[in-house]
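Values in this text are rule-based calculations from the coordinates and carry no lab data. Every value quoted in this text rests on a predicted model; they were computed, and no experiment measured them. Cβ atoms are built from the backbone, for glycine too; each structure is taken alone.
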Structure 1
């Protein structure tokens, strides 16, 4: 006789492995999540867990990393003016300051959308909305990122045109960049440069490809969102208008340029 199974008894729960729970929360890659679990930094319902493949029921289980709840209750969208000297990871084995030192006491986890290297300052968006993070970082969407660049030398028109056309990098040809010569001062050229990729240290490598180097680099915009008058080392919540623009079609257009006075102050 065939066995009858109630539909209620086979209702699927939203189970995910523990490493996937951590990565989906926007905290880091699954590889990083496995290292956190192995290091004893993760608990499930108060119990220390060191098995990354443990299945977790997100409707019933409480997951914490370093005693902080992983699963956010609300969506947070922050704009941080990252200073130089800070790294964009949660925990740095070398003991360097991280951006999390600047946003203490958050009510939910947030993660950087992309990264800025330690020597680069400027606009950094942090959120627990993984869909928005994917939209802003996926190169297919070509979201513009705008930087102020202080070059170590005076650039010729030919060098700037090469940047505009795209240059050969170690990981392939870059996409064309939007480049504006702001001014020449002494032995340095100051540029506003917009790229639509997110390769590691891309602006620095593009300048090296045209026989120059970067002395100072400040990211001033991501898509339609500008850093504005935010003070270095501080943060604010994204406005409703900024969030709508980021989630909508406006990500394909770079933000309006800052005033000359603001540009001089930043770079």
Structure 2
């Protein structure tokens, strides 16, 4: 079943395209990125897919944020969530959204390119109309993205989309292992997105993250495979989610609907606002 978010967005794109007819948008000037894009089979959701997950990622963290990451791994090993915030169903945000846990669709239009990701109904708008950075835009998990089309091969048509994303908010992590980004949310993400020259059903995204939790820019390459006859499904995180966040602690709902600890010897939440009954 196609997701409701995707249906709404496709309707909006159709309206936008109809209103943009006067701009004489020529689709042949742009690459064919239609269809459904997925992570390759057998590839995990770690940030750098060329390396093993968790500590095997060897993230270039500052000593302060390496200590945060180690504490996160210890908490996760005990049953907690550590610094991975998405168990409460907030969006992955950028750059993690480009892990593409569930498939994505890319819609190229004049002046804007949409990237619609099924997981958590994440939507990216990449503005390609030459605008400047806004001075007072509200920060968001997906950030504000400005792109530029490039004719890298010199063949008279665009083949590369260069993107920069800023104005992000947190909390965010690189992946489910909780590799943290800085709490100042000054992250800058730069991308080069293009089709593989030998196989048009492979899309590459060179992602470079600049963040104050890192000792240097962290560059990875994401690869996606195209499904030309896709089946879309809804991915609604809140549906059936058994995680409960209370204060600074995460708990679980049992199968019979009762609050239960997520970690051994975890204290119960503060019940001061509930009437206590005698035993």
Structure 3
């Protein structure tokens, strides 16, 4: 989120058994073993003297290098929400990395602090690109990651980050922005490597129609293919189950929308499946 005064720019594995009832015990044991294979590890990486604290989630039993997805947090910083999305991606079979954009694992507990942490990146989208690129280079070095099969998703502020990284030419096959700001760097077709999916709330007051139209005009004028999904009735932060309570606490017009959350997650899954396979 980005604000004006401060302008607000914020699995379970499923197992299916086809065996008879007398094989249920074996099936349950197999499911348990697979579930235990999902592994998490904290990782530190440094860029320009700043130490970032990320989290990598992956299947320790995988036999081949897998596609990987970076997850960029809302303007609140790397927290349980962005980590939970990394876990969901690991359940889908990807290696996932929850990215720390602010450094030191910093988190904000109120809008003023969040705005202070996010503002340098809104002011300088190339700084956001460089910080994300540090995470990209870190993830590429992991032994279980296919370095040619990377994507990034981001929420609110994180959507702004991944979109601008794509515009800056980040080495990603695709990006997905969930209720992220659409401003920032101008788009240039020659520098763009990533395919783009935008998941936008139809009633998002922080990404107004003027900004949407400007983004689409830039993309269309540059001859760039992209997907722009609108979820009617959804406001800002529609994917975060805590958004409604947070909105009430800080008098922010944000709320969770379960239908839009499910639809946008499915749209992301379809996008990644097409991207990688």
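Things to note:
- A value of 2.9 for distance in nm of label points 7 Å out along Cα→Cβ at positions 52 and 124, calculated from one of 1, 2, 3, originates in structure 2.
- Which entry (1, 2, 3) yields the derived value -12000 for helix-only ellipticity at 222 nm (-39500 (n - 2.57) for each DSSP H run of 4 or more, over all residues; to 500): 3
- Computed over structures 1, 2, 3, mean count of other Cβ atoms within 10 Å over residues 172-179 reaches its largest value in 3.
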